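Engineer: Please go over the structures that come below.
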Structure P
Amino acid sequence: MHTLEQLQSGALQGATRLDLSCDLRAVPPEVFSLADTLEVLNLSGNQLSHLPRDLPRLHKLKVIFCSDNLFTELPEVLGQCTALEIIGFKANRIAKVSGAALPPALRWLILTDNAIAHLPTELGQRPALQKLMLAGNRLSSLPDTLANAQRLELVRLSANALNHVPAWLPTLPRLGWLALAGNPLGWHRPEPSALAAVPWAQLKVQGLLGQGASGHIYRVQRTGEVRDSAGDGAQGSMRDSAPEWALKVFKGAMTSDGLPEHELAACLAAGQHAALCTPNAVVPDHPQGAQAFLLPLIPPTHINLAGPPSLESCTRDVYAADLRIPAATVLHIARSIAAALAHLHQRGVLHADVYAHNILWNPATGDALLSDFGAATLLPLDHPDVCRALMAVEVRAFGCLLEELLAHAEPVQRDVPALGTAMQKLAALMRACLQEVPAARPSMHDVVLQSL
């Protein structure tokens, strides 16, 4: 984070990125001293309600973040910034979005956690649009012009007021990640079995393991006998289980994916699978009243397969540049994740975030787990056509994962022809999953039965 003093003194001359969070109520005029170099401007966490009219003087500006401010409308001056590709105004008070506020090169728009009820038709007239983050607003419909957004790959619509899914939405040729939880869609499905309940008094927190958008993960130790309190039908029995677990404590706030209760509902519906990281119990009496559940403690040998997308990659994960995965391990990971997704789809769960950064793998064994249900959507099991259409979106995400795995696979030696044939088959499967006509893609059930 930079300081206002650094900016005003000229110490940041030539900077390509500026991060200022110091209770600003107006953009400092010294920002324009960086007009010939500045590409990323981060003004999140201030008290801003407007941007200067001469913002286009920052003629190289590609990215602007103004989250956690006081804006009530998306500033129209943004639309005049011809190089601007990424706009982030999360957690403001925005109720109005004008088409004039959308720059021609718009690629990634973040308006999570605002008060937006309508979107302009111009949104579907931005040909570079790839990523649209709109969770936690008041949208009851989407502009039909978005059907023209042929490059749109990721859409977050959780916790809005949508009463139907537009027929064109799952037919977008490149859409692979779609979150819809928490909308009044009128979808009905049976209640899943409850999880076992573990009292807070029986847990001892050992330390923080990490955190994500929706919560913190702690290592905890069980200090007393744990009984299933949800009855004989409870999922994830804790009897005779390991003494150490991972505890996820939700922050309780809106995330880019949605709300904590949506994640918990999806986890309950998902149940248990060898390649899924889903909870075994809830903790109903957290001292701060936070929602919390217990997960199996993942061994330290498991690491994230990749890092999340960058500003440059937008919708695709970032892998270590020197990562090379043995072909047999690539096949093992692909089979594990395919089986996990087939299990979810059979239960009417759309994970909606099938990414390598949500896959924990053991490089020594190739074992892989799909985690993070923050964006998951529960599908209407009594509407098979809707289920098939939305599952086909996720099949494309699986195809993207295969594409990345194949790009990092070690070459197959000629003396193992069976492995070479299997990798060729995997490449053919990737192409099938990436077909631009969603209805032509295989189901995950078919992927498991026939292709892997």
Structure Q
Amino acid sequence: MRAVDEAALASTSHDELVGRAGRRLAAHAKRMLGPNPSGRRVVVVAGKGSNGADGRVAARWLRSFGAQVRVVDAASAPVALPAADLVVDAAYGTGFSGAYEPPDPGRAAVLACDVPTGVDGDTGAVEQAVRADETVTFGAEKPGLLLGDGPAHAGRVHVEALGLDCSRARAWLVEDQDVRLVPPRPRQGHKWQSAVLVVAGSPGMLGAAQLCATSALRSGAGYVVLASPGCAAADLPPGEHVGRTVAAEGWEADVIPLLERCRAVALGPGLGATGPTAQGVRALLAAYEGPVVLDADALAGLDLDELARRHAPTVLTPHEGEFTRLFGPVGQDRMAAVVAAAARSGAVVLLKGPTTVVADRDGAVRLAAAGTSRLATAGTGDVLTGLTAALLARAVPALDAAGLAAHAHGAAAQLGPSWGLIASDLPPLLSRWLGDGRDALPDA
């Protein structure tokens, strides 16, 4: 954002930018005060920088609306603010560092300017910070409003572009309309044009395999082959997928011939974190020149140096524990950790979380913020793996496929029950969400 601001100042004065921001901040404050702001009490906590300047402009506009406005200097603010209907936090912006003890707003609603003071704009890390009901952020949404404890302090976030050019950003938030990234099926298409091979499951762990395979089908794969090492044909899970019996050890010899007609491969759910699994995964990665999703047990024995030399797209979908075993602790800066992991592995890395972070080897990032605690139940990760593989088979580029999969996964879960959602609920919800999204597009 510093670079964006500097570029804007080449053609627009600082006073003009501050004026735009202050006007928009005041407009949101007026809305929060209700239909008649006349006589309503507002306290603006303003610092010495641009954030404070935005707040002072907002204060002038609010006075013009009839509000009773008091501006309090952030450096000398009292422990408890004067009684008010609304407090505007314009103390310090995204560049703030150090300790900040926010004054007590009492019973007033709180509107934050750009980021709540004390929230790290990059990471969402918080020691002490303003807890806002709403936040008006400028130019583009800040990662810290989506990551860590930032969302709990930001409340409802409104983005005001202010005419700033943020097109050079390396990180992008995935939204519902990004379902347009999935190309429609060609009129004369056939099932093999989006076929997926799922290598998943083992004796006693076939539920994960069934979830992954069903998810791939419900997410648009035209054909799914399921190979579950060491399982007899009679034990393979039912479904519209095609089951294949393969050896418990050395299964790669049986699986590699199945690759010829498949457009993407999903590996890992329920395979077991064993030596034969690691051997089979490495052999398949070397033999296959198409996109692969690696999850769960397929992540356990990865050789990152070998993976970095792979030319075809590879997507890794670890949760935090698996990520730590592969790349080391995540730390507070989740984006930086995922970008570094993608550069190290050469893969697209998807780190699951309330806001899922996805990055590629070049440092481009997708954030998916549709996650919900409803997904905190066994098997939902297996569904995400099948979904990602299906999008890859539909020719969505790996970074976008992983980002859209994470977003759709969370959005579809929100269509399900708020209590007691289980993983098998998700595949039909995904089909509904993806289909409704495409049908709503003007060019669908």
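Computed from the coordinates by the stated procedures, all read-outs in this text should not be read as laboratory data. Every value quoted in this text rests on a predicted model; they were computed, and no experiment measured them. Cβ atoms are built from the backbone, for glycine too; each structure is taken alone.
Engineer: Ranked on distance in nm of label points 7 Å out along Cα→Cβ at positions 207 and 383, which label among P, Q comes first with the largest value?
Structural biologist: Ranking P, Q on distance in nm of label points 7 Å out along Cα→Cβ at positions 207 and 383, first place is P.
Engineer: One of P, Q was used to compute distance in nm of label points 7 Å out along Cα→Cβ at positions 31 and 335, and the answer was 2.4. Which one was it?
Structural biologist: Q
Engineer: Matching task: 1, 7, 13, 13, 9, 6, 6, 8, 10, 10, 8, 6, 2, 0 is the computed value of P(r) over Cα pairs in 5 Å bins from 0, in percent, for residues 87-270 alone. Pick the structure from P, Q.
Structural biologist: Q
Engineer: With FRET efficiency 1/(1 + (r/R0)^6) of positions 23 and 167 (r between Cβ atoms, R0 = 25 Å, to 0.05) computed per structure, which member of P, Q shows the largest figure?
Structural biologist: Answer by largest value of FRET efficiency 1/(1 + (r/R0)^6) of positions 23 and 167 (r between Cβ atoms, R0 = 25 Å, to 0.05): Q.
Engineer: Looking at structures P, Q, which one was distance in nm of label points 7 Å out along Cα→Cβ at positions 391 and 415 calculated from, given that it came out as 4.3?
Structural biologist: The value was obtained from structure P.
Engineer: Now, a different point. Can you tell which of P, Q yields 0.40 when FRET efficiency 1/(1 + (r/R0)^6) of positions 47 and 399 (r between Cβ atoms, R0 = 41 Å, to 0.05) is derived from it?
Structural biologist: This figure was derived from P.
Engineer: Of the structures labelled P, Q, one was used to calculate helix-only ellipticity at 222 nm (-39500 (n - 2.57) for each DSSP H run of 4 or more, over all residues; to 500), giving -5500. Name it.
Structural biologist: P
Engineer: If you don't mind, another one. Rank structures P, Q by distance in nm of label points 7 Å out along Cα→Cβ at positions 303 and 319 and report only the one at the top, that is, the highest.
Structural biologist: By distance in nm of label points 7 Å out along Cα→Cβ at positions 303 and 319, the leading structure of P, Q is Q.
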